[in-house]
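Listed next: structures, encoded as structure tokens.
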Structure I
Amino acid sequence: MTHAPKSESNMTKKSASFGSRFRLGSAGITLVELVLLVAVISVLSAIGFPLYLSYSRAQETDGAARTLVVSLNQARQLAVMRGTSFSVETQTTPNNRMRFCSGTSVPCGGGIYTGAGTDTNGWRTLENRSSITLGPAITFNSLGAATAAGRLRVQNSTATGTLDVCVSPSGRIRVIAQGATCP
């Protein structure tokens, strides 16, 4: 009994047709295509890089303002937990730092809070090269209310953007645009 040879499978036919699509003479892309690709990438970079820098500076300013909000909330929490007033002392440019002390006197004479994120003298600094440009003394009483409203201002490292941190008499702390009303 003789067997007739089987015809080629569909897989073999597909791989043969795939191989015939490529010519032996095609070695890659032409110089014109390469120049066109470089030109498109250059245009996209020229448009995108300034937008990225603007976004980066805005995030730097926002991050510094939010750092101040967290620190002020910590001082408020300390005042409530310990049942005594806590004051926030700030030092503006070039130091850009703040610390908490128990009581209402600023600059801090005693009762300086040292904890996570502070040095041995209780100072905590802004880490992203932003600066505190306006920093009044703010005191929170044992109920968490501020004895007076206050406004702190932060500025990014290139001095192109600023945000204010508003402390209302009730003790609420929020970030606002420069020039906005602070209750």
Structure II
Amino acid sequence: MSTIGCQVTDPLPSPLVLNSEIGIVASVVAEITHATRKDLDRLIEIFADPDLKTNHEESVWFVNCYFDYHHINIAKVDNGIRGACFWRIEGEKYSGLGWIENLWVEEQYRRKGLGERLLRNTIDDMRVFFGRDDIRLRKVILTTQTERKSARQLYERIGFAAVANLGDIYDPGGNDLFYVLDVKR
């Protein structure tokens, strides 16, 4: 199992789990790591959820696409996947833009710090990924719906700013917001 080695600098001031170290979040012991092929069936099951607005066929495509061509970081508690963050390069790599496609935390682990740890680890994973080619991660972008208040609070606590209201571009009848994190050196 590969584990994400990370060390965060400003503007992400809280400590992260480093290498294969296990960390305690509230009362939850979790390991943040890269997804492996053996995690795919569970990820497909997770993302074939009506709340995520996908069916099984769409989930198979989404999970396999990200596993094969992009990046999936997971949070494991008691050897089970309790959180996942899907990310990719936005545009060309030289631009230094990372895109968080989806951040998911199992309901019973929400508001316990697991999502924040997973997101911070993912941002640091992006820094390492871009840094391998001497490219600085400049910005991280994501979208979320206005009604997802807890998610918006998490993003804003980490330093993301809502920079545009996208209306119902992704969610017909909904209201989507575009968030950007300016990553400091």
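Annotations for the structure displayed:
- Structure from which 10.5 was derived, mean count of other Cβ atoms within 10 Å over residues 34-41, options I, II: I
- Of the structures I, II, the one that -12500 was derived from, the read-out being helix-only ellipticity at 222 nm (-39500 (n - 2.57) for each DSSP H run of 4 or more, over all residues; to 500): I
- A value of 298 for volume of the Cα convex hull per residue in Å³, calculated from one of I, II, originates in structure I.
- Distance in nm of label points 7 Å out along Cα→Cβ at positions 74 and 138 - highest-scoring structure of I, II: II
- Structures compared: I, II; top value of distance in nm of label points 7 Å out along Cα→Cβ at positions 130 and 170, i.e. the largest, recorded for I.
Every number in this text was worked out from the coordinates using simple rules, so none of it is lab data. Predicted model, so just to flag it, every value in this text is computed and none were measured. Cβ atoms are built from the backbone, for glycine too; each structure is taken alone.
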